[in-house]
Every structure is written in C-alpha cells, then in structure tokens.
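Each in structure tokens, the structures are laid out below.
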Structure 1
Amino acid sequence: MRVGVPTETKTNEFRVALTPAGVAELTRCGHEVLVQSGAGEGSSIPDSEFKAAGAQLADTAEQVWADAELLLKVKEPVPAEYDLLRRNQILFTFLHLAASRACTEALLSSGTTSIAYETVQTADGTLPLLAPMSEVAGRLSAQVGAYHLMRTHGGRGVLMGGMGAMVTVLDVNINKLRLLDAEFGGQVRTRYSSAYDLEGTVKRADLVIGAVLLPGAKAPNLISNSLVAQMKSGSVLVDISIDQGGCFEDSRPTTHDDPTFAVHDTVFYCVANMPSAVPKTSTVALTNATMPYVLALADRGWRAACRSNHALAKGLSTHDGALLSQQVAADLGLPCTDPAGVLQQD
C-alpha cells in the first residue's frame, strides 16, 4: 500500500504522524511511504532520516494527498485541505468531528474513508491512541496553569506545583475516585461530581482544569458563565476538552501564539493542540501507539483490518459519503449508518 505523510498545517502543529522507525517498518513489510519534505522539522526529524529509512520525499502536500492510499496525519484536516480529500483513500488521524460540522461535511462530500484516533477503543473501554496525548496534555495543563497564575500573565499571583497545592478531583466514576484515594493516600481530595460539589469547588479554586471526555461526543458544558463570574479574581481555567468543543460555557479554541483570553476577571486557556508544545515527546508517544494499527491498515486494507480488530472498527467515522459515528451524528443532528453493515460489504 502507498502510505502518505503530509506536513501538518494546523496553526502551531509541530508533530508528525510517522517517524523514521515507522517508515522502516512499513517499507520492510513491502509498503511505499511518501513523506512531504519538511514534515518532521517541527519534531526535529530531518528529511535525511526519513529518506535513510526508505521513504520517498514529496515537494508538496498535494503530491502526498493525491498519491497516498492511506494518509496519516496528526490533526483533523483544515479548510485549506478539504479540496484534497477524496474517495478511495483512508484518512487516519485525530478528527474530533463532534466539534466541527464543517470538517464532517467535507469528509462526507468527498467520500473519504476516515478513522479517528480518538475513538479507537478496546473492549475494556481504553482509548489507546488518545491516551498518550491525554497524558501529555494533563501534565502540560498544570504547567500552563501555574504559568498563567503569575500576576504578570493576568493571574492571581500565587505559586503552585510541588508547593503543597490542595488538589480536588471530581468525577462521576466512583471506582476511579477510589483508585485515586488509594494511590495518593488522601493527599488528593476526591469528590463525586454533583452540581453542588462542582460549584463549591470551582468557587474556591485558583486553577480549574477541565478534562471531561465522552468518547467521540461533544464535551458537556459543566461550568457556566455565571459560575465563572463568582470565581476569585485572577483564577485560571484550562480546558483540555476544547478539541471536543470544551467543557466550559465560554471556551473557544485558542493557539499557542495567543493562548488565553479573559472572562470576567478570570483567565481562560483553551489551546486545541496542547501536546504540540512538546512535539519531540508527543510525536514519539503518538506514533508508538498508532503503529500497530497503521500496519494493520496497510497490510490488510481498512475493511479487513476493522473486521479483525474491534478497537480499530470503533474508530470508523465516515465512508463513501456515510457517517458511521453515532456520537457525531447525535451531536450534529445528522443521519448515521451502522458501520457493521458497511464492514460486511465486499
């Protein structure tokens, strides 16, 4: 199979969807790999390393999109890439379609077969391709929160991070809260996320990190504008859920160049691709996770690979103009086709 890797075009996206190690593995299995020149620069991977691993280099993104049967990306297509989408091509990337009607409609009108990293899900509920980036974003959230709590950046002027900060975790999963209690021995306070406890915790907080996830679906709105108005002046809110629409009422996507905005007297940080701030770490973590699925798609084709791999099949999003994700269909008010029927076709 011909596998293509274009340069990411989303603002401040420095990750790349394949490393030289991945190129070597694919070519060893008899596949062709076409990498856009400069695709790895943001992750400190020069063209020479891709070439040495067996990749062919392309001068333009158009060449990669036109030639590849399996196109690997990190982030969802941006509007400038919509015209490059086409039928009879597999797109494997983060999509976050519940938060983007425009991208969903572009995929449907093009007929592209798309598989979303974030909804690949194993039988035990694990999200193996989302997990490594969630771990990176989780660690970064505390760092950027602490940074923007500084008075010089609009915050309250308090210091946190390894300084005895009082941490409260709210969740609706009692088992997860019990695991946290056991792991941290009471050093972290846990609360069931009722409306009452959420409101009280947010009002007392210097830093709020929103990390709500409903796989494939739009994030629920948990913190209203009126609640933000009651928070302490200079408090910081970091919305990790922004890729799925955000879990704060006032959230809107921002960039690493302009990461924050003010709501009442608080600071909102809503960068939609947080792991891109540490691309060398993120690229390796992501590609280590995606590689087994990439090999399955390249070796067997998307339909056979999904038939034999339930987790990969859960990532199916669009095919031949049909929307295959129930969560996206429900959030966007669009009709949904049962992916099981699509997989049974020859």
Structure 2
Amino acid sequence: MIGAYYYDRDQDMDAQTSMKAKDKLRTTSLYGETTFRLNPQWSLSLGGRVERETQRRDITGGPGTQREGQAHYDIGETLFLPKAEISYKYSPTTTLGASVRKGYNAGGSGLDDNTDKVTKVTTYAYYTYDKEEVTAYELSSRSTFLNERVSLNANAFFNQYTDYQAILNRRFTNIPKGESYGLEVEAKARVTPKLTVSAGVGLLDTKVTQGTASMPDIKGNQFNYAPHMTINLGFKQRLDRGFYVGGSLNRIGSYYSEITNDRAATAGGYTVVNLNTGYEDARWGVRAYVNNLTNRNQLVSQISVAGQYVVGVVGAPRTVGVTVDYRFN
C-alpha cells in the first residue's frame, strides 16, 4: 500500500477587542506499508510515513491597547515515522500481535494573558513549544467465538515520550521525558439476530520521568487529562422494517487538569448516558438522539489563574437532536 496526504488550512481568528490572528498550516505526507507472509501462521508488516508540516501564525493580543502583545511563529519540519508489526495466527479464531511505531504531535505557539495580583493589569506574553515525540509499543489479541457472534479484543501498551506537551500554568509546556502504559479490553456480542451489546474498559497509568528545568519536582507526577479508568457499555436493538433503538454509557475516571497534580485542579469522575432511535435502509438513515440523558454536570478541566479565579471547562448539557443521512451508492 502506498498513499499520499495533503492538508491546507488558512484562517483568521479575530475577537473584536482581545485578539486578532492569522493562522496558516500545511501538511503533506507520503506513506506506505507492506506485509510479508513468513509462513501460514506468521506475518511481518513494515511501513512508515514521511511528513512535512509548515506553520505560520501571527497573533496580536489586546490590539490598540496598552497591553498589546504580539506573537510570530514560522516553522517547517520534516519527519520520518517508521512502524513494524508482527502477527501470529494462534488459531482460526485468534490472532496475536506485537508492534512498535514512532509518532509525534506538532509544536506551536501561543499568546498568554497574565494579570498582576497587585495592579490587576493584564499583559500578554508570547511563548512557543516544541513538537512531542513518542515511541509506542503494543501487544494485541483479536479473537472471535461462537461462530463469530462474540468478539474479544485486547491491547496492552507502553509509550515513551520526549518533550511531552502538557498544561503547566495554563500554557502548553514540553516535559522532557514521560511514559504511559495500560490495557484496553473490548467485547462485543450478537445476543440475538437483532440485539448487539458491547462493553469496554481502559486502564491507564502515566508518569513524568524527567521534570523541566524550572520545575524539576514534577518528576513522578501523572499526566494531565489522563484518567486511570474509562468504561463504556452499549447496545443496539434492531426492530422490524428497518427501525432500531440504541444507547451507551460512558464512565470517565478522575484526573488532573494540570501536570502539577494540584488537587484543586482535579476533574473528570463523571458518567454520561446517551440514547438514540431511528430508521435506516440501503440509502437513507434518520436518527433521533438524546445525549447526556440525565443532564449530568461534566467537569472537563479547572485551572487556577494567578491564584485569583478558576477557569473551567464543562461538557455539553442534555442535548436533543435529529440527523438525516443519504448514501450515494
């Protein structure tokens, strides 16, 4: 397999009194992958991606005021991201695998506001952060049972990060070294010809293995936005004449909003229930849904600003809607 990818974004991000910005992003990549069948049970896949990304960003904060600040960011970088995977067909219904791959998140820039505790004057400060790189190791298992009516998939993973992008004092900051490891298990069963149920659980542990020069004491802390456990349950019941009803339950464990692991910045720890019903055939689909059925408060993050107030992000309240789909086939 050989392919190419191109993405081009050019946008203005203007807020009348606080921000004026122009943002340009261009990404081009070539990727390929091939699989060698070593024998009837073993196979080896090798692949990779060469990616070129350019960013240009010009930001003015507080334009025309005494607190005006400017940010200029212009960078281009080319990376090679290899991957390798070996798989073993243990039985006609079970395949085991192991893989290693490189990945990254692009760097960027920001214009952060800071309010002096004494004077109450807000000024803008420009900052940049570097790309994040990761080497990801994974063991996997894929199985089916009962004539493929039941499937069970599991992944155990270990990730090593360099310049991990974390939230520190409301800014994206590169953490020199970090790691994460965990387990994901997902099961799906066709209980009857018309009823399908699913369940999944994710376990995650994260750790900073090298702190920054200014904050070496964050070594040993957990990553921000990294819940120890996530759980999801779902079902879909097909009815007569193309109608169906379904639902899901998603549990997000608690986590820290900042990598300082300040207990006052704890978020997460909520459960969301969604329901839907609809009709579908070979071409048409109509679906009515209720997301966050119980109207549960969802605290996604909370971060203290200069010790004066807290900025929080919450999830969507109960939402009701209808979607219509048409397939051209």
Structure 3
Amino acid sequence: MQPYPASWYRVADSIDVVPGIINRLHYLGRDLIAYRTSSGRAVVADAHCPHLGADLTDGSLDNGDLICPFHAWRFGASGRCIHIPYSDKTPAAAILRTYPVREFDGVIAIYWDESGREPEWEPNGFPEDDNTNWTPFARKAWRISTHVQDIVENVPDAAHQAVIHNAVGIPDFEFEIAGHRISGVTRGTYAFPGGPPGGVRVTGHFENLGLGVTNIRLVDRSDGVELNRQLQLCRTPVDGDLVEATIAQRTRGFGDPEADAALNAKIVHATWEDFERDIPIWEKKIYRALPSRVEFNRGERASALCDGEGAIVQFRNWSRQFYTNAECGV
C-alpha cells in the first residue's frame, strides 16, 4: 500500500516546541524541523536547506526567522528565502518546503499530500467544555511496525472487541460518513479483570478525521456510577514500515483533584494495556484487500469477510480517498 496517505498527522506535542529552539523530527520518510515564530505560531518544514542541503537543525532563530548555519540564508515562516548576506537577489528556487500546521488539544499536526495539494478540510480537537474537573491529558506513544490503515480499521472491526478487549459479545456499531470524516457511536459491555461483576457498559462517540486522528468521547457506567473520558488516538507514518501511535486521555473528575488524578492514572494505565493487546496482531499480520481491489495488493489473496462485517468494507471505501495512487489495495 501507499505508505503515506494524505491526511493531517501529529508530528509533535505543543509543549515540546518552545520559542527559540529548533526541534528535529522524522516522519513521513522525511527529516523535518519544528519551531515557533516570534508570535508563537508553530512552523514545520523540511530539515535541509534548499541552497546546498545544510541541516537546519543546527541553524538559529532571529525574530522568528530561520537562519541557515552554512551560509546564513534567512527564511521566513512561509519557507521563502528573504535575505542572503552576500547577494541582492534570491533565487526563485530558494524556497524551503513548509507544511500546513494546526494545533489542537496540545498536538501539532501537519497536512501531508504526496502530490503537494493544499488541505481541503480542517482537523479539530474536542469541543470546549465548561466543566473544570477534567484532568490534564496523559499521553503515551508507541512505534509499531504496521500501516496506518490497519490501526484505523480497528474502529469498524467490532468482532475483535470480544476476542482482544474483553467485550461481552460484539458491541453495537453505528456510523455515518461525511466527506473526510466518519463519526458514530459504539455501545458494549466489557468484563474487565477485577472489574464489577456486571461488567462496565461503555458508550463511545467517535470521530475519525482522515486517517491520522480519531477523537473518542467515552462514558463508562457501572454500579450506578458514570465516568466520562476523552481519548485522542493519533497515527503518523514514520517511514514505510513504521507508524507512531499516540494516545492522549483525560477523565472528568468529581471535584477532588488528588483523587481525580489517581483515578485518571489508573484508567490511563488500563487504556495503555488494552491498546497494547493489538500491537502483536498488527505487527505480524498481512493486509488482505477487498476482492474488488486484490489485483493491487502484491499478489496476496483477497479478504474473506463474513456477514456482519460490512462496516469494514464501508471504512475501506471511505479510506480510499486519501490514497493518491489509483492502483491502491485498500
């Protein structure tokens, strides 16, 4: 499959990109840099100077402009060279590739499209909430030998919840497609080890923003207690064989900061463990295309889906819009 489908992808946490510092990144098979302008706006660009290829990580920032360490060429936030110390003219080709950047929920995301097209849609975080009892987001990242498509397909694959994630039966799953987004709701009961005898009834309202970001609002109910969580799963290709998955989660507490923090830590730890159950599957599986797309899947046999798995087909049909290669196995 095409390794880098078009989407918004997380490349850094906002807290890690501070004024005056040039950060080195590597995603989407490219060396990148991230820094902030004098106004605090995040900029993500290719890491090597368009002049003679110097590593701009070793450069400097002056009033928000990027200065190359090799010949002191100066680049503005748009990537255009705005000054050469020893020349009155700047070459037309002296443009550093920069990427569309958005910040939300403490994440810095860029838009990637292999053909260089500008984004036609915007990502978003969770809506503003007046409740002041939310704990801070807790985050963890994993490097996984897989493709973003395999992780995305966890959402419509309701049947695996009973095998991998302690669901009692197959959860209900409803969704609707609107352009670059899929949103919907899942409902199921989960018998967590050490949990209440009747299990935990979980309702999850999710929104897939392309292939890179999924926002999920979760409500857990058991023994008359209702717990609200927000979980954001980001998936970013590192190179052709590796994906970085990041989960950020927070819990709406009950007004006692110390107890709420302890509760969130316990829930977050359980979430990490639950997610990690999928990783060995992803790292060892192969991708089986739909029968209609199998000719583009390197000679592998087609998937043999059964009744009740139509959501996977619909998700794949939706996902295909993000692949610029028409001969795509998705």
Worksheet entry | helix-only ellipticity at 222 nm (-39500 (n - 2.57) for each DSSP H run of 4 or more, over all residues; to 500) derived as -10000 - corresponding label from 1, 2, 3 | 1
Discussion item. If mean projected area of the Cα convex hull in nm² computes to 19.2, which of 1, 2, 3 did it come from?
Written reply: 3
Item to complete: Assuming 5, 17, 15, 12, 11, 9, 8, 7, 6, 5, 3, 2, 1 is P(r) over Cα pairs in 5 Å bins from 0, in percent, for residues 214-261 alone as calculated from a single structure, say which of 1, 2, 3 it is.
Response: 2
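Values in this text are rule-based calculations from the coordinates and carry no lab data. Computed from a prediction, not measured in an experiment: that's the story for all the values here.
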